Structure P
Amino acid sequence: MVEPGQNQAGESRFRSRSEHNLDAKGRLNIPSRFREILRRDHGEEMLLVTNWEKCLKAYPVPVWERIESDLLHEGSKQEGMDEFVRYVLSGLTECPLDKQGRILLPPPLRADFNIRKEVVLTGMLDHFEIWDRQTWEEATRQTRDNFNSFKANLSNLRIL
């Protein structure tokens, strides 16, 4: 029987959203359900956090290593990918969880995404995102306003 939060292969997924406040040092509490996925499915409490488009992305090490492999082997065949790789790798930071289940978000990453205190973590299945709360609210409003644009893809996936 598949346990709640797992797929048929027994792998857990990062799901749901939670809101948190950074402490004065820039530490972020990682929800226990996310920490459990790291422990159970990946055998460690380490995240690789990097800059993305409008937020930070946090990956378990094995998931990030697959992305690096794809970038190394397939990305080099695609024009213009050097810029993307440079951008994403320039922000990549190893973030071990401390005994209280927190990670330290480096000041440069926080500054680049205007992350001061209030943050939103949102599960993205194999990773999760870290958003400044105000930026999250704006992006969510835009997604809601453009929801009809997803209908064709949702239909192709047999979700509609």
Structure Q
Amino acid sequence: MEPIQLKFKDDGKIPNSRLPLLVYKNVFSEEKADADFIIQHFESHNWKNAWKDGVYDYHHYHSNTHEVLGVYSGYAVLQFGGENGEKVAVEEGDAITIPAGVGHKKIEASEDFGVVGAYPGGSGYDIMKGEANERPQADDNIAKVPLPEFDPVYGKMEGLSGLWK
């Protein structure tokens, strides 16, 4: 099943990316949508340095890495691309691959909303908020982020492996 692709342009604060954000709907079945299973699944495709929590309620992005989020409980409305970006409803079993530079923010969520986050190769991550002093360094960082070898959900065969060329 091919993920939904969303593209966002630089809005002056959030750089966004030429690469599409990928939304994978219901890729983890209910019996597999627990946090530990999702962490192991991402790790099997070399997306590591995982954490379990929610999504910040302010616009932010990472200039030094891509990020995947796997929803293991509840539901939320997340906004991608900055203030003028797109609001996307996500729920347990969904995953989202966010290219370096793409803004994201929690708009609303259920009390039990929880996600696993992970990064290609287990990279560390920075947190940028779209402040004027972040650029042009953030733009330089984003340009240097390599394409991952594996899609965090499908591995080498599908997903970003073909869509992010």
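Just so it is clear, none of the values below were taken in a lab; they were calculated from the coordinates. A quick note: this is a predicted structure, and the numbers were derived from the prediction, not measured. Cβ atoms are built from the backbone, for glycine too; each structure is taken alone.
Here is how the numbers come out for the structure above:
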| read-out | value |
| --- | --- |
| Value 0.70, calculated as FRET efficiency 1/(1 + (r/R0)^6) of positions 81 and 145 (r between Cβ atoms, R0 = 35 Å, to 0.05), assigned to which of P, Q | P |
| Which entry (P, Q) yields the derived value -3500 for helix-only ellipticity at 222 nm (-39500 (n - 2.57) for each DSSP H run of 4 or more, over all residues; to 500) | Q |
| For Kirkwood radius over Cα pairs in Å computed as 17.1, the structure of P, Q it came from | P |
